[in-house]
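Take a look at the structures below.
Computed from the coordinates by the stated procedures, all read-outs in this text should not be read as laboratory data. The structure presented is a predicted model; accordingly, all values stated were derived computationally and were not measured. Cβ atoms are built from the backbone, for glycine too; each structure is taken alone.
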Structure 1
Amino acid sequence: MNNHQLRSPAYWIEKLQLQEHIEGGAFKEVYRSEMVIPEAVLSEDFKGNRNAGTSIYFLLQQGQFSALHKIASDEIWHFYYGDPLIVYEITTSGELIEHKLGPNFEAGERFQCVVKAGSWFGAQPAPGSSYSLVGCTVAPGFDFADFELAQKERLLLQYPHLGSVIRMLCK
C-alpha cells in the first residue's frame with residue numbers, strides 16, 4: 001500500500017488549509033519569523049527588509065508542477081508525505097541538478113534538499129507518483145519582491161541545452 005492511499009490530497013488540502021499557489025500546486029505559509037533583517041546588511045539581491053525565515057506546506061499532485069522561478073534566498077525542501085517529488089534546479093552556471101525527495105534512500109531519494117539562491121527551480125511529482133506533500137523553508141524569509149517567474153523563451157535562449165526541462169516546467 002502506497003502512502004497516498006492512506007491520505008488523499010483533498011485530506012491534506014482541507015487539514016492544512018492549503019490554497020492555490022501562483023507557481024502551481026497548493027500551499028500555506030505556516031511560519032514567518034518575527035526577527036527582521038535590515039536591508040542594509042543583506043545583499044543587493046534583496047529590495048527591502050526581510051524576516052529571518054519563512055516556511056510553507058506545499059502539495060503537488062500528478063499532472064501539476066511548480067513552474068520554474070527563482071528567489072534571492074536559499075530554499076530548503078522537506079519531504080513529508082505521499083510519493084517522491086523531483087525538484088529541478090538550474091544553477092547560475094547552467095548546470096541541471098535533479099533533487100529527488102522521498103523516503104526511499106536506496107532509490108536515491110532524500111528527506112531534504114537545498115536550492116541555492118539565484119538558481120532557477122521548479123518541481124513535479126516523480127513518474128508514477130500520485131502526489132507529494134513537502135515543506136519549503138526560506139532564509140532570509142520569502143518575499144514576493146524577490147520572486148521571479150521564468151519566461152520560457154528567455155530561459156531557452158540562456159540555457160538551450162536544458163530545453164526539455166524548461167518546456168516541461170514553464171507556464
Structure 2
Amino acid sequence: MTSANLGELFASSTRDVFRLEVRQSYKVAGEEARLAAWRAGAEWPADVTSWQERLKLLVPRGVRMRRAHVVELPLSEYVRWEMESYRRNAEFGEEIRLIEAERVPEGVPDVDFWLFDESVVVLMRYSEEGELVERELYEGHAQAYVLARDLVWQAARPLASWRDE
C-alpha cells in the first residue's frame with residue numbers, strides 16, 4: 001500500500017479515523033530538523049505541517065480524528081518531543097490520548113495501525129530503527145481493531161493531563 005492509497009483512505013473517510021502508535025520512537029523523513037531544533041531549545045515553528053493541513057480538511061467535514069500512543073515510563077526523548085507536536089495537532093482538532101504500556105488492556109495488538117470508519121485497517125510495520133517498512137491493508141474483519149480502539153481509548157489519558165513524566 002502506497003502513501004497515495006493511504007491518502008485516498010483519509011480523503012474518503014466520513015466519520016472516524018483512529019491511529020494507534022506503539023513505538024517509543026520513529027524515524028520519519030522531514031522530522032529530523034524539527035527534533036534537532038527542539039533539542040536545542042528553539043521555539044516551536046509556527047508553520048502548519050502537512051498533517052495539520054489534513055486535519056484542517058477532515059475535522060470541519062465532521063471526521064473525528066483520534067490518536068492513542070502507548071508509552072513507556074520514563075518517556076523517551078522522542079515521545080516528549082512528539083507530545084509538543086501533538087499539542088499543536090490538538091489545536092487543529094485531533095483528539096490525542098496516551099497510555100502507559102503496563103495499562104494497555106488485553107485484546108489491544110502490539111502493532112501500529114490506522115482504522116478508517118470502523119471498516120478499513122492499515123497495519124504499519126517499522127524497522128528496529130523506526131523507519132516505515134510497509135503499510136499493509138488488513139484483509140480480515142475490522143471488528144477486532146474496532147474493539148482494540150475502544151479498549152485503549154477508554155483506558156488512555158487525554159494529552160492535556162500529561163506532563164513530562
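A few points about this structure:
- Structures 1, 2, by mean count of other Cβ atoms within 10 Å over residues 25-32: label with the highest value: 1
- Among candidates 1, 2, the computation of Cα extents along the principal axes in Å that gave 52, 41, 29 used structure 1.
- Origin of the value 30, where relative contact order in percent (Cα under 8 Å, 6 or more apart) was derived from one of 1, 2: 2
- Of the structures 1, 2, the one that -3000 was derived from, the read-out being helix-only ellipticity at 222 nm (-39500 (n - 2.57) for each DSSP H run of 4 or more, over all residues; to 500): 1
- Origin of the derived value 13.8 (mean count of other Cβ atoms within 10 Å over residues 57-64; candidates 1, 2): 2
- Set 1, 2, criterion distance in nm of label points 7 Å out along Cα→Cβ at positions 17 and 41: the highest-scoring structure is 2.
- Computing percent of Cα pairs over 20 Å apart, for residues 33-96 alone across structures 1, 2 gives 34 for structure 2.
- Structure (1, 2) behind the derived value 14.9 of mean count of other Cβ atoms within 10 Å over residues 49-56: 2
- Given 1.00 for FRET efficiency 1/(1 + (r/R0)^6) of positions 105 and 153 (r between Cβ atoms, R0 = 41 Å, to 0.05), calculated: source structure among 1, 2: 2
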